[in-house]
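These notes open a run of structures that come right after.
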Structure I
Amino acid sequence: MSENLKKTPLNQQHYDLGAKMVDFGGWDMPVQYSGILEEHKAVRTKCGLFDVSHMGEIWVTGKDATSYINYLVSSDISPMRAGQIKYGVLMMPTGKAVDDLLVYKYTDDRYLIVVNASNTDKDFAWMKDNLGNFDVLVDNQSAAYGEIAIQGPLAEEILRGLTDSNLAEIEYYNFIDGQVAGVEAIISRTGYTGEDGFEVYVSASDAAKVWDAILAQGGDKILPCGLGCRDTLRFEAKMPLYGHELSDQISPLETGLGRFVELDSKGDFIGKEALAKEKAEGRKRKVVGVEMVGRGIARDHYIVKKDGQEIGYITSGSYSPTLDKNLGLAIVPVAINIDDTVSVEIRGKDVEAKVVKTPFYKRQK
């Protein structure tokens, strides 16, 4: 199977560690090593190491870089300072999402855009198609990078042993250029798990060296982790997954990302008119949390009902290892409130559930 799939620079490491490999959007990726539950617990209590080298890295440079990116995304990047990272949604004219992404600012004319793996080619094409008269260069350098995420309460302690950089001074959603294991690296305080941690970008040729060094440094305090627990971790923290809580059919306002839709602080951008109309008229749907009362797991795309009538569907659903509950995220009408009783159709049967607060999990700082 793996012969026809794209491989990250850490592919051999995964096989050497005995990972269970799967086809993930055309990539040969580890879904688990020791087991999803054990890896999930390691990230919540100690530390986990993830290969996220399949993510896309696109550089935007030139004198119009700031205004160009601002035209593409829902959030306002103009107030950003060097070394800061901002979350944004790459917008469609319909007010829906091409993708969600991170914007890393170096200078007013140099940015790194990090996009979702399965959307890299699509996003790059969209960015090129919307160059207009902006004086910028858009360069997809994804193949040149390896990206490693070290996540969990012990992440800083472990990584500290491999760098001279002062990690404590890197605030959440900020980054620096430094070295890890003697290798030039971008070190950002970001992640997709709901825990503290870092994402380290290095050249593809150095990725294996850095991966091995972090595992050696962490010893019994760290586990290699696969995509399985990455999904359960982000799910508990209600971090949206493109194609699920956010998509070309779901707007950022429906997702609950209103703070990243900055209609008033900047000029025109793709989708602004549609988002302004949606905000003025009031969103019709929203993403909520549901907890299963009856037996069963609410899987993706399962129908959600209220009083026997279909009202929406599950966008993501799973057993929550941290909370020991069967939970789901669902897109439903805005009239649905916390503590409302609903049902989820599981194998032809309506199973009782209730609407609950999200995020399901929030770490203690």
Structure II
Amino acid sequence: MTSRQRVLAALRHEEPDRTPFFEKLVKSPIADLILGRPHAEVNFNYRMQRLADGDWRGLMEQTARDIIDVAQLLGFDLVRLGPNPLPGPRPQRLGPDRWQVGSVIQELLCSGWVRTTAVAPQPPLPPEQQEEALRRSVRTPYEPRALTDDEWIVFRTARRLIDERGLDLAIFSQVYGMPVATLGPILFEWFHTDRESLHLYYQRCSQAALDRARQLRAEGADLIGLGGDLASDHGPLIAPRDYAEFLAPRLREQSDALHALGAFTSNASDGDLWPLLDHFLLDADVDAFEEIDYAAGMDLARLKARYGWRICFIGNMDIRHILTAGTEQEARAATIECLKQGAGHGGHILMSSNCIHESVQPKSFFAYVNAYRNYFGLDPVDF
């Protein structure tokens, strides 16, 4: 099987020749170690310097090459692609990890996260004015926007490289347009004070998400991630009945429209989703569940037993403990356990519980990669 055939078989619950393997994002420093050079998408200072030098287009093309190089070196079956940003003001270096970009300052923190602050922050509007402005915005008709050719440089360059190298990788893209965890105080209050406006808000979110998803499908996306973070280790941030009323029907509309275009869909959130999982997976009519949070109690064997007839599971390798603080032996053992729990009738793609973030230990990550390869009789990757 080619990589794309392997992924599509897993999504269709057919038996692939082996479990597909994927990471939707590998951050620095591991991405740099894999390539032996700065990764153009995720190395903050390298990216800023290229932009400061005025090489925006070259950076976009290098980003595509680096994404495909990592996928090829690690043997991924899927690759994550999406629209790229348009050129903006050239960054100006303020310090070793600190840059000014127009009216904002971006700073790389010790954690690996980038903090953005305004150079001259404006005082916020009073809460009642914020709420009125938000209420007006949700009542304004949504206007679709076609992305420009410049916004597809990374996507189209990566697709060309896939074809030139004969890789036949499946393409994953994300829209994640139905927020819960990132809602501000006003929107959370609307669950109790203004449910009509909240319905309009999610209707608008859904229209925007589907507009973008249709464009991604037209560019060649095979699997499109929907939804958005909505839970912590303690459970969902909203009541299951509210998820069933506000989000699941809109996600079903998105998913059904994309199915009609020949795409597969997934719903994504980490955290403990057990209290509303029927709504999250079945009512939303998605094909897959990604960001399956091992550390939050989302046990793959239990998920497979309950939903394996209908849902493809993407992930479940722990990135909070095993790949950050565990040993190489523990990483190998966890990989094998994850593969065994996900096996049977397709329906599983090996991936971490979210992404390979800055705190993942390189030795543990490479042990994870080679444990997968050894399990299926593939040659190890030499790092």
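Each value in this text was obtained by applying a stated rule to the coordinates, not by laboratory testing. The shown structure was predicted, so the numbers you read here are calculated from the model rather than taken from an experiment. Cβ atoms are built from the backbone, for glycine too; each structure is taken alone.
Comparing distance in nm of label points 7 Å out along Cα→Cβ at positions 43 and 275 across structures I, II, the highest value is found for II.
Taking 1.7 as the value of distance in nm of label points 7 Å out along Cα→Cβ at positions 59 and 99 derived from one of the structures shown (I, II), identify that structure. Answer by label: I.
With distance in nm of label points 7 Å out along Cα→Cβ at positions 163 and 339 coming out at 3.4, pick the structure among I, II it was computed from. Checking each candidate, the match is II. Comparison across structures I, II (criterion: distance in nm of label points 7 Å out along Cα→Cβ at positions 3 and 307) gives the highest value for I. Name the one structure among I, II that FRET efficiency 1/(1 + (r/R0)^6) of positions 51 and 139 (r between Cβ atoms, R0 = 41 Å, to 0.05) of 0.95 was derived from. It traces back to I.
State the single structure among I, II that was used to calculate FRET efficiency 1/(1 + (r/R0)^6) of positions 123 and 243 (r between Cβ atoms, R0 = 35 Å, to 0.05), giving 1.00. All intermediate terms of the calculation are to be shown ahead of the outcome.
Numbers: I: 1.00; II: 0.50.
Matching structure: I.
Computing helix-only ellipticity at 222 nm (-39500 (n - 2.57) for each DSSP H run of 4 or more, over all residues; to 500) across structures I, II gives -12500 for structure II.
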